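Given below, in the form of structure tokens, are the structures.
Coordinate-derived values only; no laboratory data. Please read all numbers here as calculations on a predicted model, not as lab measurements. Cβ atoms are built from the backbone, for glycine too; each structure is taken alone.
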Structure 1
Amino acid sequence: MELGTIGVIGGTGPQGRGLAYRWARAGLRVVIGSRDAARAQATAAELCELAGVDIVTGAVNAECAAAADLVLVAVPWDGHAATVESLRAELAGKLVIDCVNPLGFDKQGPYPLTVPEGSAAQQAAALLTESTVTAAFHHVSAVLLADASLDKVDTDVLVLGDDREAVGTVIQLAGAIPGVRGVYGGRLRNAAQVEALTANLIAINRRYSAHAGIRITDI
């Protein structure tokens, strides 16, 4: 199916920027969203130059959400609820993909935070009652995504959601990035452990100086 325009809320941050770059490189139209329009436009211009395309634009978050056909939320956890709630009207009727990981950090390293709704994705679903919320792209290395010398990124993306068609669309979006495979990971209620697994991957990457992702076997 035609994926349309992809909005990336938080597209100036490492994860959002990296995914936006890969989608633009795959020929998908992308709108970078930020609280600062000038910063979003500057990032969009940089990605167009890097990917050799002219299909990335930048706008404030509300304009990004309104212009997009489906939207990725890739903002810092501490601003997640406020950002999502502020875009309720613009995101109504749209597919939203939440890739936010609620993590804390101390001297012992990363650890998952407790979210009253159960997970960041469930928090988004509770706030966006007129949107279809899914969860995906939690474990893809921003460093690898941004590395223009890499033609593909070898990893699987777990996609969680309660709407079969929406999950299929996100799996298709994951597969638009060479080397990436989208894999159904269960209902949205199972998003907490997927978000929390990011803490383990960060610990692995620190110990082994790597950019580890995940692969699901036997499918």
Structure 2
Amino acid sequence: MFPILDPRIDRYLLGLYQKYDDPVLLEMEALAEKNHFPIVGRLSAVFLEAMALSVGARTVFELGSGFGYSAWWFTRAVGPEGTVYCTDGDPANRVKAEDFLTRAGRWDRLNYRTGNAQDLLADTLGEFDIVYNDVLKPQYPETWLQAKDRVRPGGLYIADNVLWSGRVTGEGAKGDTRTEETEAIKRHNELAFANPDFDSFIHSVRDGLLVARKKDL
């Protein structure tokens, strides 16, 4: 595999984002590094917040929330009147998220439920300003097909890991065992770009973020 962003640019950008060095945020990042827990990362998270602010988001639905790292950023964007709906299959992650976001002073902006993310989305009524997808990669195509209808006109569908460490180029390492995930991500990307109701692009930072804006009616 190969890095999407030159490490020198990565370091430069991280240097610009030092103003976000909140103690709770730093603790979350340290926990992720220690446990090799996949989080969206600082460079992508800043972008997520900017996208949420750009559409005036007040409702965000996350499919796959972990211990609340991306929610830390989305709750800043939606403000005290907004809601971030979080989902995860592991109850322990909800416990960690409650601790982190309570100490950040923004737990009251979350609606965090545990279980299958797609089922929880189906059980939640209404449209959302943003639907954010970070579930298991083989589920990406079906998640897109479900989530696209839950985005309000003018809202955003965002998915993480859409460049998959460069595997989507077909230049994977010999013996790579993640072919199923790669093919699912490629299919997901193709579905989003082919949909006439969305304008899509991929932000090639970290592992790639697909952003699809639903056209206004």
Structure 3
Amino acid sequence: MKFEGTERYYLSAELGEIVNISISMEKPLLLMGEAGTGKTRLAFEIAGALGLNMEEARCKSTFKGEELCYVYDTVLRLNDSRFGSGESGRDINDIWDYLRFGPIGRAFLADDRRVLLLDEIDKTDSDTQDNLLDVLEDGSFIIREINHKVAARHRPIIVITSNAKRELSDPFLRRCFCHYIPFPGAEEIAIIVRLHFPDISADLLDAA
């Protein structure tokens, strides 16, 4: 399984090499750089080019690593125990009916290999980052309420992005393949514009 770029995404030789090393070594790829340099877009292009489904998490400062794996809906179960589950099909005695899997859980439980995007990981705190890397490195997590281990059926292709708004921890950086995508120069911008607008005139391109 090799990513060779797409017709609508400019892939430098260096970036293409590190993407494929990450895929073959099954190790997270951490992409850093300014907003607008194509970090997030790359994950979607990899999925499209390789014919894989995507699981995506847009990280927030309030995120905890566990909720990206699963959430146990205690409120819904309590409500069902008091008022009944009606025609929902939920069984109050079956905790699995009250577990909701996040993007990591869905990627691990899928019958096919997927691309897992953790976007703007720098918005989370260092403890969350380190906990996530443990989960991603081991390819498993524990549902604490029932002490059940969920192991990845197929290790996903993991793409993590950072806008460097907050420094990432050293353990986190050591366990990823890291690549900084610089803002493109004039020649690269011209190549990118032509990918999206192949019929653009030279005069308009120069003016832009």
Q: Output the label of whichever structure in 1, 2, 3 has the greatest value of mean count of other Cβ atoms within 10 Å over residues 59-66.
A: 2
Q: Assign the value 1.7, calculated as distance in nm of label points 7 Å out along Cα→Cβ at positions 163 and 187, to the correct structure from 1, 2, 3.
A: 1
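Name the one structure among 1, 2, 3 that mean count of other Cβ atoms within 10 Å over residues 131-138 of 26.1 was derived from.
Computing mean count of other Cβ atoms within 10 Å over residues 131-138 on every structure in 1, 2, 3 gives 26.1 only for 1.
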(Q) Going by distance in nm of label points 7 Å out along Cα→Cβ at positions 27 and 107, which of structures 1, 2, 3 comes out largest? (A) 1
